[in-house]
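Nothing in this text is a laboratory measurement; each read-out follows from the coordinates by a stated rule. Because the structure is a prediction, the values reported are computed rather than measured. Cβ atoms are built from the backbone, for glycine too; each structure is taken alone.
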Structure 1
Amino acid sequence: MDFLYSLLVAAHLIGASLLVGTFFLQMRAKSGHNFTIMLVGASIQLASGVALYGLAMAGDADVNHMKLGIKGLIALVVLVAALLGFLRQRAIAGEKARLTAGGAVSVGDVALPERRLRTFFHIAGGLALVNLLIAVLWG
């Protein structure tokens, strides 16, 4: 049981590092955000967090349900924001490829709403950072 707990904590920390690290690395970028890494990190965070909560409930540990409920809700919002950003980024890339396939339009002439992707990126990264701070600062 201790090995499983340690493995889940390691996975949870890897997910957090993927989310927060990618956020800090690309925070000031205008475009080209890496939603794939954000989506993988958010998925790892949510899955390992739910598993850790289940282990805590199964054991004799005193569980702070309010804290873990808030963290779970924030993790779900982070996952949805990363997923929406990933799907929109993929749709924009497909639209660019479709428009430039005929050769009539160059890539620089295609004006698609890439600025909206930054919103999803900042929501996912910012809330992941808030979730990390809640985990550390809330006793």
Structure 2
Amino acid sequence: MDIHEILKHLPHRYPMLLIDRVLEVVPGERIVALKNVSINEPFFPGHYPHHPVMPGVLVVEALAQAAALLSFNTMGDKHDEESVYYFVGIDGARFKRPVGPGDQLILEVSIQATKRGIWKYAAQAKVEGKVAAEAELMCTMRTI
């Protein structure tokens, strides 16, 4: 799934769109997506400018966006103006290594369960095959 298809599925736009490409998606199971981290990211000038580091909260947000793409793909839906995909929980978030300019963040998300409109995922962000962050995410879609 290239950026044009991603833009059809997610409401996020620059600077909050944190997915550049989907490498693999198995509806109902898992997704692998990527984010190319550039020195031109708007957060780097203010987040440890002497040693730029991608904020952990944005790494988790990138994982959530991958989870949303997986859910939309699983349901056969696309984003519409009447729906919002919300976080409802983040458990066990751990940050194992910093993510910086020039890194390619590989986002791996798998569905653990769905119940009453709540989706639960296992998520990992990796750089060069090493875990940079991991968490269990819970999200839901609501009509506004």
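So helix-only ellipticity at 222 nm (-39500 (n - 2.57) for each DSSP H run of 4 or more, over all residues; to 500), computed for just one structure, reads -6000; which one of 1, 2 is that? Attributed to the structure labelled 2. As an exercise: FRET efficiency 1/(1 + (r/R0)^6) of positions 5 and 93 (r between Cβ atoms, R0 = 25 Å, to 0.05), calculated from one structure in 1, 2, equals 0.30. Which structure is it? It traces back to 2.
Here the criterion is distance in nm of label points 7 Å out along Cα→Cβ at positions 101 and 117, and among 1, 2 the highest value is seen for 2.
Taking relative contact order in percent (Cα under 8 Å, 6 or more apart) from the coordinates of each of 1, 2, which one would give 33? So the calculation was done on 1.
Given a computed value of 3.7 for distance in nm of label points 7 Å out along Cα→Cβ at positions 53 and 77, which structure among 1, 2 does it belong to? Traced to structure 2. One of 1, 2 was used to compute distance in nm of label points 7 Å out along Cα→Cβ at positions 29 and 69, and the result was 3.8. Which label is that? Structure of origin is 1.
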